[in-house]
Structure I
Amino acid sequence: MAVHAFEITSLAAAGMYAAFLAGEAILLRKARRTLTHVIHVNGTRGKTETTRLIAAALRAGGLRTLAKTTGTEPRLLLEDGSERRWRRWGAANVREQRDVLLTAWRRRTAALVVECMAVAPDAQRASTAFLRPSILVVTNSRPDHEAELGTPEEALEVFAEGIPPGGLVVTADASLHPTLSRLATLRGAECLLAERVEGLPCHPENAGIALAVALRLGLRREVALHALRDHAPDPGAFAIRHLACPGGRITVVDALAANDPISADQLFHRAEQTKGETHPSLLLLANRRDRPDRALTFARWAAAQPARWEGVLLAGEAVPKVRRILEEAWPGRVRRIARAEELAQEPAGTWIYATGNWKTLGPALAQAQRERDS
């Protein structure tokens, strides 16, 4: 008898949950129909900046635009260009994409630009299902999250599952275009290869994507370019920071938000073009214990070019194998640091190239820069 009652209760609960999902699906379809454009920004690197650039261009063109980024911290970018932190009740969850779609509906926006926050293929599919985008952006496909996504080629196949049938996919990476074009054709969609846009305070590929999207939606080129030039960067965006130390200052090339060596290398090369005279230089690697594969990838990349830096600083959570790899390349020249303030102990004139994980030191570095400039 008790078992029978339990079965009835379970069936009732299952029925209620099914009814909830059906009601939610109806509400999401209704919300989606009110939005003229939904742009889903995916890829390995550059998603946050690209989302911000597209939103800035659309706002400048007169479209009431809401955007959400999940880069260094989750942010909601409002229609007037202001922004606020996206409040989370617990861990990050892909259902945030549902919530931002409903937020856009309630705020009566015309366009929604959303950074893909998912990694695992199933979660990426859920993100697409919630948003039902009209445009997919794929910034690039580089080594990262290989346990979930596999090789860059396999990751691209996952990204491409979000191509909207009959819609548009945009990239500025010519190496991705053949695959994206082929898969877009299978969905009756168009694939657009955007041209790089140089001379703006952002990555040329990301600016190119934003400009291409803006032009496709009917915005004027000069209006879009002005918006890209003046857009508000993410709190963790790449920066060259000058921090006070005894006897002068040190320079920190803050690429902590670049979570793969290819991206970090590109940013470091940009900084090296401004370096001028010879200065002592150190590499700073910020590790996360929950990203051991990433930490090891950075360590092997760094150890392959020991002449580039005079030593290595390790921050964040210890990954013993990382230290062993680096000690082989820089014997006796690998040191741990616990706080950003310790960087001020380096000799004046030192350049520190930092990458790996923004949350470890990034906020403290940004705050130190603000205090110096105030």
Structure II
Amino acid sequence: MAAMDGRLPLVTLLSQALVAFIIEFDNEFERQMPHRTTNHGSTPGSKDAPWLVSMVMWAKFMRYIPDDGVTVAELQSLLGMTGKGIEAWLTRLGKWWGYVVVDRDAVVRPTEAGRKAQAVWRPLTATIEKRWHERFGKDEIGHLRESLWAVASQLDPELPHSLPILGFGLFSKPDQEKQRTAERANDKESGLPLPALLSKVLLAFAIEFERESRVSLAICANVLRLLDEEGVHVRDLPRLAGVSKEAIATSLSFLVKRRDVVMEVESGKRFKVAILTAKGRDARDTYRQLVWAIEERWQARFGMDTIRSLRELLERLGVSPLLRGLKPYPDGWRASVPSPRELPHYPMILHRGGFPDGS
């Protein structure tokens, strides 16, 4: 939702920049790493290749697993996860996707494919950031980093360097997840990659928003904002929101159960229409007001000049230039689906593999 003067909320600008960075990162990983998918085939000659996943699996898990392994207990402590949580993720990364193996002694090691993936992932953040220097200007990205750090350096030092996978109701609360102590000690302007800075600031905004909204920021920003009392075709929502059909379906299921939305079939046709209820309208209006209220609070908290500078730098990136950087390689899975016209207004990072548009 834009302000009366056409501006987008700060949280949307942050989200679009982060999503664009991650998709560009993921496209390059897909090109370099043998992999398999459900709907888009596999790398030729790579029958036993791992499942294709997004940058978040590197940022949150795989970069903490050394070649000689780490015990499950140590990894759980390192990641600040519950026992049930670490068990679920090791099942995904191991039995389902093929990146790790857990031996009889409860030691987690990368598989051969996992080590190859780590080798591909490790330099990619710097590679994409360098591309952004070339595309937008080294000084411009440098100023963006400075503005992000001016905010991030004043936030909770235990905020992680990447966004959490969205939980029940697609809420962003990091669910006991905290930064590694070693990371906190190294949190310096020169040491944090651009996506880590974007993630920390964005997550702080989401947590503040979700303290005051009964509907998650992910659902509000990507689905609720598009709906009205007249109804919107469900088939149109992925294109309008820039997120996957699966993410839309999950969001609508939540909204219907909580009576924010009713689903109807258009008279004489087979198309489903999502219609806001009065309760849903209130939630949508709360979203529209709250994102701007938090931005005003941040001006008071971090300094008007700091937030104004951050906003202006993000606005200069622009959706169209960001989208131009996301052109997939000809054999990439995104080349086989319609090109996006919009970037998510908040990352839809789901358990499906962590892709930022819920794919």
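Read-outs throughout are calculated quantities, based only on the coordinates presented, and are distinct from any laboratory measurement. In this text the structure is predicted, and so the values were computed from the model without any measurement. Cβ atoms are built from the backbone, for glycine too; each structure is taken alone.
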Computing Cα extents along the principal axes in Å for each of I, II, the value 71, 66, 43 comes from structure I
Once mean count of other Cβ atoms within 10 Å over residues 87-94 is calculated for every structure in I, II, which label goes with the largest value?
II
Value 25 of relative contact order in percent (Cα under 8 Å, 6 or more apart) was derived from the coordinates of, among I, II, structure II
For volume of the Cα convex hull per residue in Å³, for residues 271-342 alone, find whichever of I, II sits highest and give me its label.
II
Starting from the value 53: which structure in I, II was percent of Cα pairs over 18 Å apart, for residues 119-230 alone calculated from?
I
